[in-house]
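Following are the structures in question.
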Structure P
Amino acid sequence: MLNKILITSIGGGLGAELIKRIKKQSKFKNLKIYGVDMHEKLAGKFFVDEFFLVPNPLSKNYIKKIINIIKKKKINLILPGSDFEALSLSKNRDLFETKKCFLASIDYQILKNFSDKESTYRMLKKNNLPCAEFDVLKNKINLSKIIKKYCKNDFVIKPSVSIGGRNVTIFRNDIKKIKEYNDGKELHIPIDLLNIKEIEKKYRNKYPIIISERLFPPTYDIDMLAYKGKLINVVGRRRLNPQVPNDGHIISKEKKISDIGKKIIKKFNLSWLYDCDCMTDKKGNIKIIEINPRMSGSLATSIAAGFPLIDNLLRIINNKKLINFNIKKDITIIPYKTLYKK
């Protein structure tokens, strides 16, 4: 029985809950979950069967450390929890992937495209998948010209490559004061305070940047589980707080949301587990913001709602019959603080 999982980046806000939920829901006997992270002071390490401290995934020693853990603990399934780890592991999969050890990621080039918003948006356009109107700037030369194109309405500026929604600036017509969201990572500025020099200064070391039309709440997360381009599970989740995914979700049966997940799976021939974020344009049309090259940081929400996403991954590698699961009505999942004694 292949039942030993290695989860990376378990230090996320719902990392401990994810591990607890997987163990509670799983039908696999003697399931073992191992966790790794760059930091030791985190709740998740108290919930795994064993925790390992690892270097930065951009470090040369990262893959060596992971390979050592895989061999020592005879790991069967690796679930990347961050973009950089998914990319590093996928690029070096030949060094550790075997018939008894599976990396839950597709090939490196597709993941690299997903981690870059410019590449993602161009792929979405090419495959007739919905995304915002956008322009890409490699430097500041045409910055003023492009901004003039968008400033008649609300618009967004963000780096093409970023982690955790950092350095997003939204210029709005409906506010009078600057507002901060997502712990200051996302800045909302009245369009009357638009200052080209300040924009040049903020993004001078962050090119290429994306300038696009602003999209509006509700914000959706879509968990997509597939194998060789075939759908296994798609979970649409509407955020209770549009800017913060870990503040809770409503899991619903909105067909327009699940249909987007199905199209992404088919168009990119996906295998394993991924996450997609969506919002709506002024007319209420769903638009894709990004496709993450790994599982969602709030995946525990879908598992708490009853979706057997991790058990189905284990069923894939064990050649067992997959579990179908559908909800009959909307389910609200909210976080709350609790205590754990060990």
Structure Q
Amino acid sequence: MKEKILRALREHGDEFVSGAFLCTQFGVSRQAVWKNITSLRENGYEIESVPNKGYRLAGSPSGLYAPDILSRLPEDCLCRKVECFGLLDSTNTKAKQLAELGEAEGTLVVAEEQTAGKGRRGRNWASEPGVGIWMTLVLRPALSPAKVPGITLLTALALTKTLWELYGVRAEIKWPNDVILAKKKICGILTEMSSEENYVNYVVTGIGINANTASFPEEIAGKATSVFQQTGKKIDRSELIAGMIRILCSDYKRFVEEQDLSSFVEQYNNVLVNRDKEVCVYYGMVEQASPENTERGIARGIDCDGALLVEMDGRVKRILSGEVSVRGVYGYV
């Protein structure tokens, strides 16, 4: 009910919404409307009430609240359940626990803070409370396990679309899943799955976004940034979460229907930061790079399976994500 009331108040903008309208719209009593309005106020929402006029949303808290996120999503969105936590070890870990218990596809796990956030290839991910976005989406795709990495690429693409749509910010992607602003990383994505030989039980797609981070530790300041640092404006995290999940769920549905990334190759290549540039391909850890496990070539884009096409000595080689890193010749991008 709180989700429905917030959606109705937002749809009416600065106009008041009468209690009678809300009662009729949702088939509940005035007492039920008042009870939910009171609960929303207790959670930090500023809701004005004027006799004979009704209610108006005047302000929202900065914290993340499940009904708020849901109220910003289309009612036919795949994501129909959001679970918000103040503190988790990892949203991916929690999402996997829920998936093992049979949680429905489209469930979103969000945390204000993580104590053991996960990055790609076992790296830790710093999760400062109250300013970033740390979330994981539970999916149950009708795909072969080999096609699941495509979800990671779609997730990165969804964020670039959202940043442009909401804030007019043009982000890029460093293949396969790092979202870049001003040649610095703002987002990391970690997709994990439970599968059998030819069947996917579930997938969890973890997303960490530097949203309102004002500064970074010296050791990563040269390669990390935030939406706030690049725009100078504090963003509404619930708005960004809902915007990205809406786009991701829509694109994911099409991906599963078509069984490959054909519909998204051009979109992805248009924001690929290394396209038509020389790159280094590291087979193993970048920190342990040697001539024996490193190749150079020109990145030409991705194919319908999400492989990076790298031109080397006149031939094109398909690079698959996994135990491979791709970077610019002179730095991170």
Structure R
Amino acid sequence: MTLPKLSIGALGGTVSMQAKSAGEGVTPAVTGEAMLASLPELTELALINVETLCLLPSASLDFEQLLSVLRWAKAQVEQGATGVVLTQGTDTLEESAYFLDLLWDLDAPLVMTGAMRSASQVGADGPANLMAAIKVALDKNSRRRGVQVVMNDQVHAAAWVRKSDALAVDAFTSPLFGPVGVMVEGRVQYLSEPPLERMTLPYPGKTHHRVALLEAVLGADIQLLEQIVRLGYDGLVIAGFGAGHVAAQWAERIGRIAEKLPVVIASRTGSGTTAQHSYGFVGGEMDLQGRGAVMAGFLCPRKSRILLWLLIGCGMQRKVRECFSNVPL
């Protein structure tokens, strides 16, 4: 029997971390090759190509590095890989997954995973998560699903997955939408069909632009808002109250900013959508839209920033409202 080809790229994160000595904090140390050493049964599943692309805590990853990872992953598929698995830290896993999903225009699966316990901890979850991710990447039903995140025997769509607990093993959830699949007896069981359409964007023509993210909080002043344009930002995302609201004094400044650069209003709540035509008070979503702001819908503030950054990088500023209105569910 001819085994399929699978490529694994290791980026670092908790899944790769160990302590050098007792009492010290863990740091990235375990290469992708070393991680696979604990999974000898892989030789019966696929022909594995593994590369350690970097060893970083995921908080230190940036867009340029992710674009490099994207090029590597696409090259693996072009060279015959059935699918690609990436391991990285969980702190920014939800953001990296959505970033790559917006640029992954291939049918082949790109699966991301990590760990909540370091490689040196008792009960480390990295090996189990990696094995599950590999099986998802090899499954024929994983095609045309874009980028997926596999953690704790659940499969999540990149657009909706969130790290919703700081330390728990079951930290990853998809509020409102739920997982798209689960692992049952070593195989993935999908709970829904692949999406009928996916939003994918061209490779960004520029990468040095900046998009700010500010959160609306009780009693916040306006000093940071007033500096956004002067500081040279190219876009702004507001994590608004409730269904996408801000204080009255913020609303006026947001209107001025929206005259110069795109402004997106998301909900800071962690679940649910921004409203469109419910609240008419100053700072409500109807008022903000009248001032030129765009509502993010179901996208959380962090992923709204990812989408806006890519749209600006692709020269699609005029399509910001259209793209946020048509994020596939």
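With Cα extents along the principal axes in Å coming out at 76, 45, 34, pick the structure among P, Q, R it was computed from.
Considering all the candidates, the number was obtained from Q.
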**Message:** Please compute distance in nm of label points 7 Å out along Cα→Cβ at positions 33 and 217 for structures P, Q, R and give me the label with the greatest value.
**Reply:** Q
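Computing distance in nm of label points 7 Å out along Cα→Cβ at positions 97 and 305 for each of P, Q, R, which one ends up highest?
Once distance in nm of label points 7 Å out along Cα→Cβ at positions 97 and 305 is tallied for P, Q, R, the winner is Q.
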**When mean count of other Cβ atoms within 10 Å over residues 9-16 is computed for each of P, Q, R, the largest belongs to** = R
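Coordinate-derived values only; no laboratory data. Quick caveat, the model's predicted, so the values are computed rather than measured. Cβ atoms are built from the backbone, for glycine too; each structure is taken alone.
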